[in-house]
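Asks: Once you scroll down, you'll see the structures, which are given as structure tokens.
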Structure P
Amino acid sequence: MWRRLSVLDWIRVGLLALGLIFVATGWLPLNVATGKLDDIAPLLLFLVAVIVLAELTKEAQVFDAIAARMAVLGRGSYAALFFLSTAFASFVTIFLNLDTTAVLLTPVMLALALRTGIAAVPLAMTTIWLANTASLLLPVSNLTNLLAMNTLQMSNREFAGYMWAPQAAAIAVTMLFLWVFFWRRGRRREARYTPPVLEPIADRVVFWAAAGACAWFIAALMLDQHVAVAATSAALIVVVAFFVRDRGKLTWSLIPWQLIIFVTGLFLVVPALSLHGLDAVMAWMIGDGDNAYRTAAVGAGLSNVINNLPAYQALEGVAERGELLAVLVGTNVGPVVTPWASLATLLWFESCRRHEVRVPMTRFLATGAVLAVTALAASVWALSWGGVFV
């Protein structure tokens, strides 16, 4: 098993080991550590449930069916496919988490490109950019949002009420640069594509069970159910369907142990560092809190240097209410420059490698920097326009 661990897996294990060392040596007091783990227990339950839901939904061919029908609906027009693809990626990110878009939607879109002769890079960049920039609207869209919602004691509706304008701005800017940098005629091979031939669904029972589970999950969120309860109930629906129809798909690999280890380690290491000077550094970086653009820029900059989850964790302890929402804009919209800026981006690069899709690194960095700066400015303006940052 140890030989099968990737470099990223070893980093996750090392982070957890470091956190346990901090607790064992007293660098992180035991009562603080247990308090942090109590806080994240519902979040870990949500993460497990939503990833199981997304994985089995993919196995049920729901994503494949939507992507294929989307390409058919586009009728060979790249402009039509562009709007359909951005809408699909945004929807999946908003309601099923950014990692779902990066890990599960990316291979679906790349397989669609292979079947139809559609240029792969525009579809790949659509999934990863919108996996990050479309993750502002709901608490479930990004783990950083769930952490902020716990701190701010907001409901799903209240959170969306604050973040809808920044989210709309971020998606609009992302669409603009996706078209300019990747989708326009000069950036792809052909003027039109060939719509695919629709393939039959292998098992309509599990297909509709999975589709219904996703619909229930979205409805439960709109009814302000706790995210862990909504995700767990939806996951149980599709698990039962597969247990009855195809239990061979119900394996332990569905459990995202890597993510559990990473998040647990993170919640031990960052609080320990915060107790020993990190808070002071973060407070100095964001200043006196009267500049939303500076606060968001710090969040984005740290995300691209050390990853957005530890960046958010480091800033959460020193940010006030309005500042925290600006931090979210930075840590959600900003991590589009470096390959390690978000876990979703790391997983996306691995998926592209497996499908032999090469994205030139210089182009990735340069276009990501342009998107990060512009989308960040537009999103913070929208947040300030709403009167949130005071």
Structure Q
Amino acid sequence: MEPITSTSALAQACDTLGKAEFVTVDTEFIRETTFWPELCLIQMASDELAVLVDPLAPGMDLTPFFELMANPAVIKVFHAARQDIEIIYKQGGIIPAPLFDTQIAAMACGFGEAIAYDQLVARTTNGHIDKSSRFTDWRARPLSQSQLDYALADVTYLRDAYRALKKTLAYKDREDWLAGEMATLSSPETYDMPPELAHTRIKGRIKKPIELAVLKEIAAWREREARNKNQPRGRVLKDDALMEIAQQQPRTEEAMARLRSIPRGYEKSQSGRDLLAATARALALPKADLPVLPRPQVLPEGTGAAVDFLKVLLKIVTEEEGVAAKLIATSDDLEKLATKGEESGVAALSGWRRRLFGERALELLAGKSALVYRNRKVEIVPVPPSG
């Protein structure tokens, strides 16, 4: 199958796809040398039609595609949708809706926390995906037949995988379990982190408020610079360089030149001067305006053991119910639950999560139930009231 290379042909295909109950969608892109992913191919399929779209074709206008993605009458089915949606949101300004992510749905159906597409296809359709073209150059033209076959399989097999998951969700009465996760995928904030929060991506030990102030300022500078130049963050300046600047706080070109992680001569470039200016802005902050260092949580005595009990309980529940633990509670949730109980406000204490796990967790913490090992497995047993 040859890709669509004209806007008129795309509009005709989208008109047909727009009459379907659902459309499976995938994209191929390159982002190793750019900040924003470069969209190289779009794949779509309904029961009646499967198409490949070349967004790099001369004169191609993707407006019909974006209109289809916004059509409220058609369910858009993706697998591991986040990066695909990021591209659509960046280029079209819209987030596909209504949305169905088969990787998230698989979590509710007992397929683990992040099942790969080829594994999902094998387990739900007995199909086989040839992954040999996965990391090829999708910008190259013409695309090879193996690339086109691989790309098309990403949406044709997805139709049956989607049906299988929908059937399982309906059978187990779990169709509403996905609402929170789909809401996160549908939120613009998921794909557009403000530069002021860019420092949260950087791993490293910050000991002083002034160091955090500098890191926030220079990380925001790098984020804006990377976006404006459409370059990866690390190509503008690597994380270890930002950390060293935050700790050493150079005020002059000479001081910056002495830093081990700064490329030679960088301090004399416009970027180097801008970086020094960003550092100076942070250093000029009044003490009262410095950011507060996050304090590591000190858990009350005995909380660690309670968390361990909750982890065992969560494992029992997930194995019994066939659902991924990540969909019910995170490690942070379990710590909050162990320390604050009903007042913790974690998601595990509301809706279906409470019915499945939350109530049993509260009973365990209250001493109303216990975990025992017998018959070569851990069981939950009630504890008789004292007296």
Structure R
Amino acid sequence: MEESQRIRDLVRAVAARVPLDGAVLLSRESAQTVSAVLDELPRGLADDIVAHLPPALRENAELTNTTELEIPGTVAELMEPALGLLPEQATVQDAIEYLRNSDNARQITYLYAVDGDERLTGLVVIRDLLLASPDQPLSEIMLPSPFALTEQMDAGDAITAAVHRHYPVYPVVDGDGRLRGVVRGWRLFERQAIEITAQTGQMVGVDKDERVYTGFWEAFRMRHPWLQINLVTAFAAAFVVGLFEDTITRIVALAAFLPVLAGQSGNTGSQALAITLRGLTLGDMKDQPIARVLRKEALLGALNGLLVGLVAGAAMWLYAAQTGAAGAPMLALTILIAMVGACTSSGIFGVLVPITLRRFGADPATASSIFLTTFTDIVGMGLMLMLATTLVSA
């Protein structure tokens, strides 16, 4: 009986801490105790704590929770039991006595006032207890109808709803308004940080669940399929270049500037892609018409393309003159126009690729960089070679 109570106390203590601190607390315990505590915690929190445990303890503990980090899908997966529930008719003195007699008083940030059906009716800040009269009911000092999350709310939507509030703890209710638990603010923003950092890898085909301790073959299984897809898309860009083989043979200077064009347009598209993914993650895209975002990124791409195109065009003119290539001015104009067109289209693709993936129910970050690179290479290289064929060869 004492051991069961100790496990419950550890669960509450760990749940109130960030994963690293929770792991430090559990590192002093036996593998059996660690297993018992983790089995009582929300799945997402348990996964985070496991990642910070000492290797020996992580291997010896019989963990039913996976050691791979998962990004929770709903608020329910981030939730922990609510403490500090009191009837709204309870007095301030009753609330103070409750806190004095509670074994978990240090883990209570707010008191939650509920009605007879345990529906959340108000929130009481501990400071307000000190300023109120002992015989005042909680209904007179509570914040009525407090902001609350729902169990089935998507975790990303919960972050968007909470991003401007910065509360330390958020109550969670069911469809009938009954208090089901709480989510600590650091859990929401930790989840947001994990998702944003995962986007960098997902853009190039690295699974969001892969970590530095992921096994070799598991990492291979996650990464390799996207490399095969990248190979197929690269063939598409190579096919476009192959259509203008005669032009490249006659104007060898073009070959030296193909990587320059691809690099500049790719970077422009990656900038637009990063901003779009950030907007989707933070919910900013809900308030912005897609047409406005497309127009902005297209204009940014055109302006950036014009400025870098002037420099690249001058470099092409100088290079062509030094190598004795014919039509140096037209080659410079070709590079300038192609750079503007490629950077404009890459800015548009940087917005359209993640939005299109999301429309089809796919993760907007998943290998988006692969598709973006393909589109920008086909358009950019195809445009430059077509212009060279038309302008220089004429």
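Taken together, the values in this text are just the output of simple stated rules run on the coordinates, not laboratory data. Being a predicted model, the structure only gives us computed values, none of them experimental. Cβ atoms are built from the backbone, for glycine too; each structure is taken alone.
Asks: For volume of the Cα convex hull per residue in Å³, which of the structures P, Q, R scores highest?
Replies: Top value of volume of the Cα convex hull per residue in Å³ goes to structure Q.
Asks: P, Q, R: which one has helix-only ellipticity at 222 nm (-39500 (n - 2.57) for each DSSP H run of 4 or more, over all residues; to 500), as calculated, at -20000?
Replies: Corresponding structure: R.
Asks: Suppose you compute mean count of other Cβ atoms within 10 Å over residues 245-252 for every structure in P, Q, R: which one lands on 11.4?
Replies: Among P, Q, R, the structure yielding 11.4 for mean count of other Cβ atoms within 10 Å over residues 245-252 is P.
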